[in-house]
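Right after this note come the structures.
Just so it is clear, none of the values below were taken in a lab; they were calculated from the coordinates. Note that the structure is a prediction, hence the values are computed from the model and not measured. Cβ atoms are built from the backbone, for glycine too; each structure is taken alone.
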Structure 1
């Protein structure tokens, strides 16, 4: 009887658990040990989606799916043809966890409770024989010499204990320790910087309007001479500035450039993206012609809340008692500019709930995306956010974790 293949997985998050479970289930001859530094594994799974856990996204076309990844989309294209949201849904449902789809495509357990996902992963790990060790902080990782009789890795814990394994999976998320281990084993790291955040903007046009939202707006970063970074979606005014899907998507796609500018950039907003300046001017002129005696401030003629419409009127100097007939050409032009090309100064970044996502990590060209094995260090595998992969909000980051972990888990035991 041959000795079992020893596998160590560093990181007790979504990717670590899924990789460990996949390996143990697909390769019963392996002994899989999962190391978690903290007291409790799966903490990010617990708090994600406001405690409901946004497991994945209802998008079953890999070519479409990869468009939601500012970094890693190209590499994930083939990976998603092997394990995608449809497979994630089937995996959880085969273990008694049904998922539901919300209007925006996000998918949650029908229980609306992340503990359902946590319990499923914990129980499946137990059933497949994964050995979970908590409070097992890794201090260092060494590759044994290829010339030695025993190949593989030595993993030293903070306690001084040394564990040996044949294959190693690093799934440490955006923990700097994971980057350090990868670097020591020969990998290059794209410097990690924040992704998915809100914008701090202190502007009189937004003051005292916290909670006001616009269903559809177009936002772009004023970045002269560079690629246009633009997004469309719902926009929410907050106490500190702006949030909502349009801002979060823009922060993800613009993560590097915003970091380089120290989060001090000009944001251009078209509050009515169905219009450009010319079509909006024509539309307002028709309103003026058809409603000469009506007060301009009495209702919002555009798909934006009345409070926001009135704020723009005040900002460009249009009196609330003024009728459409009294509106001057100059004031009309200013209003059009404000609604379609308003500039706001970003003064810093906020955070998006508890979900801290980074762009950056292990350079993707150094990893084989068929197996998630290192091209530099044989026997070393990666999964999840330790890689330079990040998605926009909506379940995409969990899906890349499930996919890369599934690929690694299947490959490691061969």
Structure 2
């Protein structure tokens, strides 16, 4: 018996394209129907959609009663975005056909492609009623709920698969899916518990990233750092890691290492404004002012509407006593209709430092409305009232401050002096 199908697969594995094409033509002419069917399945799995379709179509001409072939061709039609063609094939499969279960799964895929969520769910639930113990069907419905954000429903179905001993289906780790779903609903502890069930060697980089992120959320900084570093060892181009690893290192008081991490990230991705901003913040903290200023400006060159970076640059100039630049940065933001309550506080301090208290006054008043319970602001406001001779307002501000921070003994003494 000829087996040109096997010859084709061997040729493909060796990269012998011409030989594979020749073997494919011979397989369609000389191989048994069973071999051609298996070849069609293998070719589809490998992404050779056209060749797979051709094999199935030939078989269907010889066996027009075989609904399994129609279901397979419908699936291929969906792959090619030929939805009407897929509908035509599926319409030929009756409910009493042995292929009807598979057709329901393909229909659900078709409905999802068409945006018909309820119809897709109906097909999948119908399939589950027909085959409640069929893992592929349970998995298909779980995946549907997972893709539509109905994570609690998905979790129940995934867990039932685990209870059946089904740990891996269609190259998907079921425990990883459960962990991801728990993370999506905010149940971090359960998410970690399921993701930790996966052996490190079996973890994808995405799973490691998610677990590291969850560790970081839970304050398990050492574990987070270990996983982030593992990811970068495997793939230094996984640029989503750098900002999170740097922030974890900062929390672990590894500031110099964090700065190196941010800069390493920028060596792979110079279009990430967040990395530039984080570099600027840490450089400022470490006294590397030129690097800080340059990083903020590069961040804004990439995204000039990022309020967080604008506010950080304004604070930087304010701390450096460059009040004109502070005012300019905030003024430029205003020209773009960008507003942040912190701007009023910064402008109040900047104008006061420039001895322009008439200009500062309205900003102090607005900031007082924005930060009525902020101890740091109330300190600044009390100082401003003191320096501008507004004793009554100074006293009232300190009294209010002491209701928020009653253990501020310096302010208690200052209030006592005012009452003498």
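Given structures 1, 2, which gives the highest value for Rg/Rh (Cα atoms, Kirkwood Rh)? Don't skip to the end; give the middle numbers.
Details: 1: 1.09; 2: 1.18.
By Rg/Rh (Cα atoms, Kirkwood Rh), the leading structure of 1, 2 is 2.
Match the computed value -9500 of helix-only ellipticity at 222 nm (-39500 (n - 2.57) for each DSSP H run of 4 or more, over all residues; to 500) to one of the structures 1, 2, and report its label. Walk me through the numbers on the way to the answer.
Working: 1: -9500; 2: -23500.
Here the read-out was taken from 1.
Using distance in nm of label points 7 Å out along Cα→Cβ at positions 35 and 267 as the calculated read-out, with 4.1 as its value, let me know the right label among 1, 2. Intermediate values should be presented prior to the final figure.
On the way: 1: 4.1; 2: 5.5.
That value comes from structure 1.
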Subject >> relative contact order in percent (Cα under 8 Å, 6 or more apart) derived as 25 - corresponding label from 1, 2 >> reply: 1
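Ranked on distance in nm of label points 7 Å out along Cα→Cβ at positions 107 and 171, which label among 1, 2 comes first with the largest value?
Numbers: 1: 1.8; 2: 2.9.
Comparing 1, 2 by distance in nm of label points 7 Å out along Cα→Cβ at positions 107 and 171, the maximum is at 2.
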